[in-house]
Structure I
Amino acid sequence: MDSAELTKTEQLEELTRKLAKLIRIEREYQISQTDLADALFCSRATVSRLESGFSVRSEYVYAALVELGLAEHFLKLLNSLLSEPPGKREADEKHRRFMAIMSPYI
């Protein structure tokens with residue numbers, strides 16, 4: 001299912017699941033839950049909750065992304081979104097769809 005077809009609640013749940021999975025997979029290849037907990041100054045149970053998609057303080061999510069070397073990817077995405085205002089992105093998307101429809105006739 002395309003993310004545009006998901007409700008806001010479904011989008012939130014999918015984002016939470018995928019972010020938790022990403023953090024868990026990256027952590028498994030790098031360090032133990034205990035070592036990540038020590039680096040984040042939290043308990044191993046908090047890391048477990050984070051990796052399971054349960055609610056944790058946002059500071060732990062951000063710190064885990066930095067500690068696991070994932071922050072750079074998110075910063076690139078955020079920078080690209082911030083470089084174009086929403087109105088321009090919407091106009092660009094409308095133009096792209098228009099051109100896709102009209103390209104056989106141009």
Structure II
Amino acid sequence: MDDLSLIEEMILWAVWKLGNNAYGVTIRRYLSKRTNRLFPYGTLYGTLAKLARKGLVVKSAGDPSPVRGGRSRNYYWLTIQGREALKTALSLKNQIWDRESQLNLEKG
């Protein structure tokens with residue numbers, strides 16, 4: 001499996017953390033709150049589509065909501081492969097930082 005980009009990793013993480021409430025608006029809000037960055041919807045939905053093509057997430061339309069004019073929300077869930085990709089990304093980060101734990105980032 002290919003390595004995840006940082007944005008792919010963050011979106012997978014948000015989908016995992018949000019569980020049954022992972023749809024575009026909540027994913028964007030969650031990431032923006034955690035990172036203090038604004039995620040354009042185009043970037044978010046483009047990346048979600050890419051993650052779906054890779055088999056890391058699945059998308060399912062919810063029931064239409066009368067409050068939202070009858071439109072359905074698209075909910076996202078991690079697949080087993082998506083969960084494994086997150087574990088691999090975390091493991092890689094831990095290996096890198098464990099090896100460099102003595103590094104003093106304050107010094108040039």
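Readers should treat all values here as calculations from the given coordinates under stated rules, not as data from a laboratory. Because the structure is predicted, anything quoted here is derived from the model rather than measured. Cβ atoms are built from the backbone, for glycine too; each structure is taken alone.
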Comparison of I, II - label where mean count of other Cβ atoms within 10 Å over residues 51-58 is highest: II
Among I, II, structure where volume of the Cα convex hull per residue in Å³ as derived comes to 127: II
Relative contact order in percent (Cα under 8 Å, 6 or more apart) - structure with the largest value, from I, II: II
If distance in nm of label points 7 Å out along Cα→Cβ at positions 59 and 91 is computed and equals 4.2, the structure in I, II: I
Structure from which -17500 was derived, helix-only ellipticity at 222 nm (-39500 (n - 2.57) for each DSSP H run of 4 or more, over all residues; to 500), options I, II: II
Per FRET efficiency 1/(1 + (r/R0)^6) of positions 35 and 83 (r between Cβ atoms, R0 = 25 Å, to 0.05), the highest-valued of structures I, II: II
Which entry (I, II) yields the derived value 3.3 for mean projected area of the Cα convex hull in nm², for residues 11-66 alone: I
